[in-house]
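We did not get these values from a lab; they are worked out from the coordinates using the rules stated. In this text, all values refer to a predicted model and were calculated from it rather than measured experimentally. Cβ atoms are built from the backbone, for glycine too; each structure is taken alone.
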Structure P
Amino acid sequence: MNDSLEALIEQFPRLRILVLGDFILDEFVFGEISRISREAPVLILKYRGTDTAPGGGANTVSNVAQLGAEAIPLGFLGRDQAADQLLSGWSDRVEKRYAFQDSTFQTTRKSRFLAGSFHSFQQQVVRLDHEYPYHLAEEHEQKILTSLSELVPEIDALILCDYSLGSINPGIREAALSLAREHEKNIVVDSRDHPQNYAGATSITPNITEIEAALSIQIGEDLDVLEEVGSRLLQEWKLKALLVTRGKLGMSLFTEDRVTSFPIYGSDEIADVTGAGDTVTATYTLALAAGGSFQQAAQLANYAAGLVVMKKGTATVSPAELLDSVRRDVRPS
């Protein structure tokens, strides 16, 4: 099993992955705790610096590229500083021609404020979202549709990243699903709020909270309930596979013939879960595009998740790290 997983990773540099969706800038503002305010019972932070990184669908792009494949982001950005910072955060393995900048839009920015003392870890104390949903005019929608028609025949897989910011409207969603089926391309979906809208995709990668919200039910840690719900959704959403991430409880993969559980890889002393779902989606999709089974793809995604949550901020995983995890893990697969 491990030999075949290594072979899949070695195929990643040959792949081209199209990522369509909402591109966000993640901003991290660091401060040192100086004292408690006299004005209110809150910390006063002495500003120490700011870092930025591609977030949301843009982090999925970064993860695809960091794993060695060519990533092609498709969507709109504003013509603003946040967009410039996001674009500069992508590596040379990202084809940026289809990340269209348009002054009609503003780029969404999520600012995380982190506090700590000189001798302690920085901890997130608040997040401020500068959220700007897109309302695509006909010309914008047509630009995406034309690009999809041009790109889908030439790629190895398609990822849809829907953070409910309006980049994927119903017309674009249906066109993407239809083109992927027509050209026999795997299409993997990461939808924050509406996974049920993507029936007919190859696979969807929600976390347990997103499943609960979509169905208005409580699952928690009840594996029996999850298995009943997941098996039903696999049929209702007409998927080939459903991969549900469960935080410290690992992942559950639902396919037509079985349910496979993957315990968390590595330590459960998590440093930061920011963007971990993007890493899972990217790794899972690459493994499928390389010819892996759903079980193999989920196994690699589980390794990647275990690695990335041990890193601070919006992070990625390298092929070397992933290979090392495969070689070190001696558990039966």
Structure Q
Amino acid sequence: MLSLLAGACSTLRYVAHVAQGQAQLVREREPIAHVIADPTTDARLAARLRLTQEARRFASDHLGLPDNRSYTDYVDLKRPYVVWNVFAAPRYSVAAILHCFPIAGCVPYRGYFDEVMAKTEAEKLEARGDDVYVGGVAAYSTLGWFADPILSSMLRWDDDALIGTIFHELAHQLVYAKNDTAFNESFASFVADEGLREWHVARGEIERRERHRQADDGFVRLVLDLRERLRVLYASGIDAAAMSTAKQGEIAGFRQRYAEWRDAHFPDDHRYDAIVAKPINNASLLPFGLYDAGMPAFAALFAQSGRDWSVFYSHVRDLARLPHGERERRLRGLVLQ
């Protein structure tokens, strides 16, 4: 009973923290039109905010995404990220430790508006023996419960990342399957990716976008290959000492394969060098498997829908209503067709 009460108190404190952080965003937002019109606004900031509004209109007019107040306000956070997500996985497993909430369902991370709180939570999980990763997040969706603003943290990205994030987060508002992060994130990632392709086609910039896309896809394949190698290793049943050594060997092998792939195909593209150089563990690999693995299925469904966004979204909603197992079976079938 004491354990249950302690857990309940911890959950209530966390919910209160999240509510306070969201309330701050609501209080501090300002209409983007006012920021742009303000003569004291920096010219570069005004230009980037204009771009977000072009992308916002494109999202609704051409991609069929929600036409609402989201991304029409601006918040200057005065910090590098809006939240810090804490991912955790057992030392010898690639499966995420889940956290469950009333509205969002179960997700493979806990988000904190305060970096110190996130790191404190990470230290507790590490002390328990888990692999842990703390990642700063520049944007997130409230699934339509609030009008999500453009955040100053989002403006540090290049144009593609900024525009793609607007498409991605609006997609979450359109379709969301409770307790299925892989489905939700893969769907939103596909919408962002295809939306960016259509954005660049409309602006006559498709060649530049395709090269970036090829590099992104190649890097994700390398990461997912590492996850699969580790999954096989952890299922091998060898003793803990040998498994620890083999785990580090697989990570070292990944770094070598990455360097060879980059130098052979994208010698001038070093966007991923910093990620590869940082400590790698099961938890740091989780966002890749969660955000990208299902994209081929959604690409196949989009093609089957005649590349018609409204037809595609109708099919995705049908999938979201299915039981989890049946939904996964349908998605696997889309890739095999």
Given 2.5 for distance in nm of label points 7 Å out along Cα→Cβ at positions 81 and 233, calculated: source structure among P, Q: Q
Structure (P, Q) behind the derived value 2.7 of distance in nm of label points 7 Å out along Cα→Cβ at positions 17 and 121: P
Value 16.2, calculated as mean count of other Cβ atoms within 10 Å over residues 57-64, assigned to which of P, Q: Q
Answer label among P, Q for the case where Cα Rg over 2.2 N^0.38 Å, calculated from the coordinates, equals 0.99: P
Parent structure of the calculated result 21.8, given that mean count of other Cβ atoms within 10 Å over residues 169-176 is the read-out and P, Q the choices: Q
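Can you rank P, Q by FRET efficiency 1/(1 + (r/R0)^6) of positions 25 and 201 (r between Cβ atoms, R0 = 41 Å, to 0.05) and just name the one with the largest value?
Comparing P, Q, the top value of FRET efficiency 1/(1 + (r/R0)^6) of positions 25 and 201 (r between Cβ atoms, R0 = 41 Å, to 0.05) belongs to P.
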Computed 14.5 for mean count of other Cβ atoms within 10 Å over residues 129-136 - originating structure among P, Q: P
Computed -10500 for helix-only ellipticity at 222 nm (-39500 (n - 2.57) for each DSSP H run of 4 or more, over all residues; to 500) - originating structure among P, Q: P
